[in-house]
Structure 1
Amino acid sequence: MKHKDNEIYIEMYSAQHYKFYKKTGNPLYAWHTYNMFSSAELPIPEWVLEYLDQCTKNLLNLWDNPPKESAKSIANALNMVSPGRGSVFTDTSRRDLDIASHIAESLNKDPDLKPDQLYDSTAKYFGVSRSTVQRAWAEWRET
């Protein structure tokens, strides 16, 4: 039997994944959301299914028209290409999402936490600067 609190947490986390997916275009947010919902035996969100449908069409197109550079073509078919430096695997938005989620969970547990205390403890926990924590939190609240 599924636990209702877990479902609510997954839904909230998924909403943030969707926002970061739209913002960054990083498909790993869709894959992670698929994994969370599938593992919890919850219906897969429509936006994840749309991404997977597009990937399916792209991959089947490659099957019909085999490319010379398979690995690069498969990465493109799955939208696993980074518009900037690094790759979808080194995209810092995931770390930022983890930081923001940590702050949100901390505030949920103790709404009286002072911002200075929260930023400092979060920075220490993630091994990043306080300004990185503040930026991640501000961006998360804007999305």
Structure 2
Amino acid sequence: MTATRTEVIRFVVEIIYASFHSRVTWLARQAITPGITVLCWGLRSQIRTWAALSTLLVWAGMETAADTGLGAAILVVLAAFSALVWLVERLRDRYNALVQVLRAVPGYGPARVAALMAICGVAEKQRVGALNEQQRERLLRALIS
């Protein structure tokens, strides 16, 4: 079967698009990884988390007070604070899931979980669903023995 010139051009454009899309996706993952590492580091400590977020809340309150008045600023800060509390809880749940699951196993405290994860080659903040087959096997073997 012979392809027309239009089909050949379309095929070439699709190949170029696929390779470009693949590269952009890879670059995006590379750019996001340090951000997630910093986010997890900040979430591990109440002081680090709330020092940064409190600064943002004060700034938002001052900007709102200057623009619309003190009453609106108070409402903005209270609403933003409750939203941030919810967000921090969700983020901590998401990035701490595997550690929490392993700590739920009887006899496994923080030190033993950290050692188990290091031996099995699992990152501290890795989620349960993100484990590959080898990591899952190593964890199961270590837990059974």
Structure 3
Amino acid sequence: MNYKLLQKYQLHNLNSSNHIWYKVGLPASEGTLLLYEIEKGFDVEIIQLLSNELNWPINKLVQLIGFNRSTFNRRMKRHRLTSQESEVVARVIRVYESILTMFNGDKVKALQWIEETAVALGNEKPVLLMKSESGANDIIKLTHRLMHGVYV
């Protein structure tokens, strides 16, 4: 896949230092550029960058992605996540971006909300639902409803 050619057709301008995708070193939040990076497998450095952004210990993020510390150490030696692991990382970023948007960029409030139980999510914490695609979709749908004043 021609990465340079794809860049020409990218619709999103992510060159903002405030944009989460830019902060973790990804060229796009959706579309073919992101798909290409997922298929290739993200550089393992994204774990540290995302951990810093979320202000979470690496172990917490590694568990959320679905592997233990020894698997993470093997990925460190190889410098790449698998495409499946990269997809989970993209999901976590997508959910975090949605929550951050709901709180108008207030990182403290967003990170607090991630850790609190939500009645509209079956009294579950969003952080626990991020592990699955359906849970992530539920969180994103909820944030959109809340942003638009839909009673939940």
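A short reminder: the numbers here are calculations on the coordinates, not readings from a lab. Being a predicted model, the structure only gives us computed values, none of them experimental.
Rg/Rh (Cα atoms, Kirkwood Rh), for residues 28-75 alone was computed and gave 1.01; which structure, 1, 2, 3, did it come from? The read-out comes from structure 3. Here the criterion is volume of the Cα convex hull per residue in Å³, and among 1, 2, 3 the highest value is seen for 2.
Computing helix-only ellipticity at 222 nm (-39500 (n - 2.57) for each DSSP H run of 4 or more, over all residues; to 500) across structures 1, 2, 3 gives -18500 for structure 3.
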